[in-house]
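Next up, some structures in structure tokens.
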Structure I
């Protein structure tokens, strides 16, 4: 008996994570159609691989995707969260959702500093589904990406059938 298996959502999250980590800048803007599905993929990737992936949202602040109960204290405001990211010496991918314009001057400065961070400290700041004005403002520093890979899916042969 053969059961059809859907591809694991963590695989898509792994591919996006690999593209983010390969980016030449510390700052990435990620266009996304379905933010909730993307966050579920990143959560599955963080739990499966043990990667340090964090999520900042205006209503919840900064927290770990690997351990849902882990919240970073005093990081409710964007400026505090950006300072935490800048001071951390550990590897981390920080997903920021819900950033609204206008950014304060200190927040914009911190984003620019994080984008120019030395390569020795591998950290990525990922702005998810940001307004076009912010993307244009950070155009010289941020690497634009899309959550959907433009390549056709790789086909696999399983039980005499081609699966995508």
Structure II
């Protein structure tokens, strides 16, 4: 079940999962789980380095096979707020493979696209289910990011089901 809405300078998506809040938290904070769901359809995540503590860094690579070969998109950021099983906040910026911030134009983003955005994830326990509200602030609503997040969360729901059934 999904209800996605966007604002001019943010993508906000609310979604509920048939899973305990602790498992949804792990989807965001455990690199092995994160690799299984992050990114739109067609993308894999070969690298997810996550030092989940305030001030800790993250480095993520999304990869897609194209007719011209492999296309990799790197992002980096810093965790700014962590309340286990309740709230996670981190910055997100385009990067090179070494975690150095690069211009969004390197990845084909238009002039004026923000170099740093902020992702906030709020989780709420609802009797064995989890309500998640993800806000990607600074991301232009018309950037297509909302659709990418929706695809990612569909992959997350599938991964949660697989974990619960294993």
Check: Of the structures labelled I, II, which one yields 2, 9, 16, 23, 23, 16, 7, 3, 1, 0 when P(r) over Cα pairs in 5 Å bins from 0, in percent is computed from its coordinates?
Finding: II
Note to self: Matching task: -10000 is the computed value of helix-only ellipticity at 222 nm (-39500 (n - 2.57) for each DSSP H run of 4 or more, over all residues; to 500). Pick the structure from I, II.
What the structure shows: I
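Taken together, the values in this text are just the output of simple stated rules run on the coordinates, not laboratory data. What you see is a predicted model; the values in this text were computed from it and never measured.
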